[in-house]
1. Kindly point out which one of 1, 2 the value 16.6 was derived from, the read-out being mean count of other Cβ atoms within 10 Å over residues 76-83.
2. When mean count of other Cβ atoms within 10 Å over residues 220-227 is computed for each of 1, 2, which one produces 12.6?
3. Taking mean projected area of the Cα convex hull in nm², for residues 52-163 alone from the coordinates of each of 1, 2, which one would give 12.3?
4. With FRET efficiency 1/(1 + (r/R0)^6) of positions 172 and 340 (r between Cβ atoms, R0 = 30 Å, to 0.05) as the yardstick, tell me which of 1, 2 scores highest.
5. On distance in nm of label points 7 Å out along Cα→Cβ at positions 124 and 276, which of the structures labelled 1, 2 is highest?
6. Upon calculation of log10 I(q)/I(0) by the Debye sum over Cα atoms at q = 0.14, 0.16, 0.29 Å⁻¹, for residues 196-251 alone from the atomic coordinates, which of the structures 1, 2 produces -0.43, -0.56, -1.30?
7. Suppose helix-only ellipticity at 222 nm (-39500 (n - 2.57) for each DSSP H run of 4 or more, over all residues; to 500) works out to -16000; of 1, 2, which structure was it derived from?
8. Comparing Rg/Rh (Cα atoms, Kirkwood Rh) across 1, 2, which is largest?
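Values quoted throughout were computed directly from the atomic coordinates according to the rules given, and no laboratory measurement underlies them. The shown structure was predicted, so the numbers you read here are calculated from the model rather than taken from an experiment. Cβ atoms are built from the backbone, for glycine too; each structure is taken alone.
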Structure 1
Amino acid sequence: MNVFKDFEAKIKAALEAASAAGELPSDLDLSRLTVEPPRDASHGDVSTNAAMVLAKQAGKPPRAIAETLVARLRALPEVTAAEIAGPGFVNLRVAAGYWRRRLTDVLVAGTTYGASTMGNGVAVNVEYVSANPTGPLHAAHARGAVVGDALAALLEKAGYAVTREYYINDAGAQVEVLGRSTYLRYREAVTGEAADIPTGLYPGEYLRDVGQLLAARDGAKWLDKDEAEWLPACRDFAVETILGWIKDDLASMNIRHDVFTSERALVASGAVDSALKSLEDQGLIYVGVLEPPKGKKPEDWEPRPQTLFKATEFGDDVDRPLKKSDGSWTYFANDIAYHLDKVRRGTPVLIDVWGADHGGYVKRMEAAVKAVTGGQGALDVKICQLVHLMDNGQPVKMSKRAGTFVTLRDVLDAVGRDVVRFIMLTRRNDQTLEFDYAKVREQSKDNPVFYVQYAHARCRSVLRHAAEAHADWDLTGPGLASGADLDRLDSPEEVDLIRLLLSWPRLIEAAAEAHEPHRVAFYLHDVASAFHGLWNKGKDDATLRFLIEGDEGVTKARLALVKAVSLVIASGLAIMGVEPVEEMR
């Protein structure tokens, strides 16, 4: 149960009672009312804007409505104080007993605590990674993979029906380059003569592996063939092989996708022609000449007529080309068809997780989705900024095999999956992230992975010791919910921790609504900090320890709190795709 939803119901009931008593008009629209924590914690536990959003329809000043509401809320046994602030905010202070009683919600629900029906089963498509199948995944791909996968899990926790998708960019010039590069490595494998890789082709050592695999499958079959024959074979084999590597790396990260969509297959199906016909029928495609780019004019720019999409009618800065000079569709045209295809499959809410180099592509894609879906589709693009890989403050050397970047596999081998997944969520996706191997291996509070995992391990250690000392006690969540006297949790620190745990459902909903999975990592750090603080107090004062010999009541109550902490941390780590540890080694 979301405690803020509980108070929302109480506040709405108070307003309806005031209407019934003639203190407020009847039939007030309460849909814009919000109930949330005050921005400043010193102002109380719960705040509502009810008086301000109802003032116009009630025909009364906000503070007058607030006074009516406060008079009724003060009568609630859960409320110790109700105050009016500013233009009409109502701030409530909630009795400690209320928080203690609600701790049973966590204990009974277990790791499902925080699950919400907010999404109401609305279909959402989250597309992430979607790396070109021209080489192994690199470290920056890891960030997009984790953000996308955690966002999908977060949305599922909030009640949305989520499809995880990977778009295979297997059409266009880059895969033709891949095919030619692969052919040279294939010849090298068959003849034994070192390949000379011209500028413009892919020089990575990984293509030697592809060439050797192709040679092992086909022998010398393609050596004497024309390019028209060997190019499709080399291209398709390379795409299939590299995509297999990508899927293996994603599996090692515990990253999964429900759907893999091929750009080549989409184009072949006629989807691009169909999508652009839809735009043409709306009068949104024309032939025109674009102005030169602002700033320095490129040497190859020429004022030629182009087939253009009226992107400016939907919020973009300029209209966008749909055809190349050779008459083929642009990548943008293919992407329009792809996004329309996702909506037609039944997911009107689209979230794309892209790399830092795609920032300039956002406005045009948002405009295209609005246009091609008739406003039925909504696109949110999350740009993941760069990841700087360091080791003790020094840049990590590039992978010899990849040639120009550090592979995801290198990072996984260095620090492990859980560390990678956690660290990638310790910054907002639109902020640059520094990933230092040395720091993420530290066992200190400065390492957020260790800090949160250590809190969970400490919880499990306390519960194991309790089970050994009291084999007859029921230490399950429901057992502690019914068997512990939670009123024995009377220290301010304990109540503050309970209050923090009970904010988990609201955080789920707020983070899901904002599409911001990093909030989970921040929250878990706060929970770990509060728990470690309690632990340290017990080291200094024996009466504050979790297990008190000779005082069964306090011990059971504190075990209930420890159990709740472990459940909420495990619930959060599940969204992040991180395994909670039982003990630190």
Structure 2
Amino acid sequence: MTIRKLLALVLAAVLALAVCLPALADMGDDDYAAVAKVIKTNYAGKTIVLHSNDVHGAIEGYAYIPTLRNWFYAQGAEKVIVVDAGDFSQGTTYVSSSKGHTAIEMMNAAGYDVVTLGNHEFDFGYEQLINNVKDAEFAVITANVLLSDNASILPASKIIETESGLKIAFVGLETPETATKVNPALIKEIHFTAFEELYTCAQAAIDAVREEADVVIGLWHLGVDAESAFNGYRSIDVLAKVTGVDFVIDGHSHTVMTAGENGEVMQSTGTKFANIGVVVIDNETKAIEDNFLVSTAGIAPDEEVAAKAQTIIDEVNAKYGAVFAATEVELNGAKAPGNRTEETNLGDLITDAMVWSVVKEGGLAQPESQVIGITNGGGIRATIPAGDITMNNINTVLPFGNTVAVIYVTGEELLEVLEASTFCTPESIGGYPQTSGIKWTLDTTKAFDQGAVYTLDGKEGSYFAPASIQRVSIESINGEAFDPAAVYAVVTNNFCAAGGDTYNAFARAYSEGSGFDTGIPMDEAVMAYIAEVLNGTITAEAYGAPRGSQTQIK
């Protein structure tokens, strides 16, 4: 053991606090640096901002917040403010089964002060979101989600004042990608400022509080994903376009960072309470003097909040925990590399199940040889390990409550969908097509020919139509030659049918009456397929690896 780690052990023993620090014997340099900062026990004259982001239903993690908050108070902090940068309403059945409301309940219990919205707060529709927010015992802010009259749906900012008179303003921003990452049919009442208007809206919200506040902190759900760079929607893009922000607490990309890639003043904790972020503000100088992340690996949970989380977990498990099948292989639910970058065995399983659920009912306008399946990779949210399968497993993979829909499109429109949905591949994209019945090739060495921005219901989206088909080719449909002029029945989900992600071509066809929603929930279609077609067992022979219907040239 190094002298440095021995010193950390001695200091940790001296603390004798409710907070247990990370396992010091296994610490890396970054862990040591964070521990060293927390071990500093004099926070008199300081205001502490604790923050989370992208909790995604990991509700047991909320019990860490009161413990850490109380520790900072015990070390003399004048005030501890708790904030979240969005995406707390979806990710596990513990929140999705209540359409996000249990997340609000847990944040109330943990004592949050301010939160902004993530794109997943809109998964269950605008009306459900507003009903959830009504029960929040904390401020909910966002500057750039607007109603038809351009009024913000919620306050753009929140100012919190400490006893010593320090005023800290939080300004909320939501990713404009929400317009296509959420079922458009569920958010028709609202729109999201996009492109240059995003910067203008952000600057106006900052200017509105800058003169009154001593410190301005952006509470932004924008992230730093490469996918978001194409439209300038990353937090670092906005920071480069605005003035007056002292610090940014970021979410959306699940990034673990204490600064931006070029040293930008920002921080993000990752996801699911792997870490809790800390921002230290000196009350006298009214300046941010430090920021760092604390691993939750060794923090003792608050008993009361933990008990509330366990009650919710037990209730949901009782309903969704029954075993109904088994799998011999792990079913890949990873983001990247995974469902947002390439074909996966889980994507194959889901699309096969969707097609089967429709074909067995009959009534399609096209023969079975011209029926295919497509679902967006971003809608596949978890891996299923080898072993028993429960309803909880399937619902966690498909948590949105989407239903199976059918769209009738031409071969040319199908090419457009595949081209648009892979425009940045091999970079991750939520619209990446997981498919059934299509044999196709993607040449990632060729450039995407960017056309006009997609619009839906008169509102600009986050993605662009291909001006020409350059990267994608289709070899066959269910073993038969592909015909660009033929009409194909595409079994998809109601999110894609409504133009979600990059599927604007589906929305055009759907709006013209060329398709229908079956009303079959996707998770039920998958469970029925496993039970009835696979006889309750997903074998290695059937789904041990991707079937190989997609080829990528790199």
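1. 1
2. Computed on structure 1.
3. Answer by label: 1.
4. The structure with the largest value is 1.
5. 1
6. Clearly, the read-out refers to 1.
7. Here the read-out was taken from 1.
8. 1
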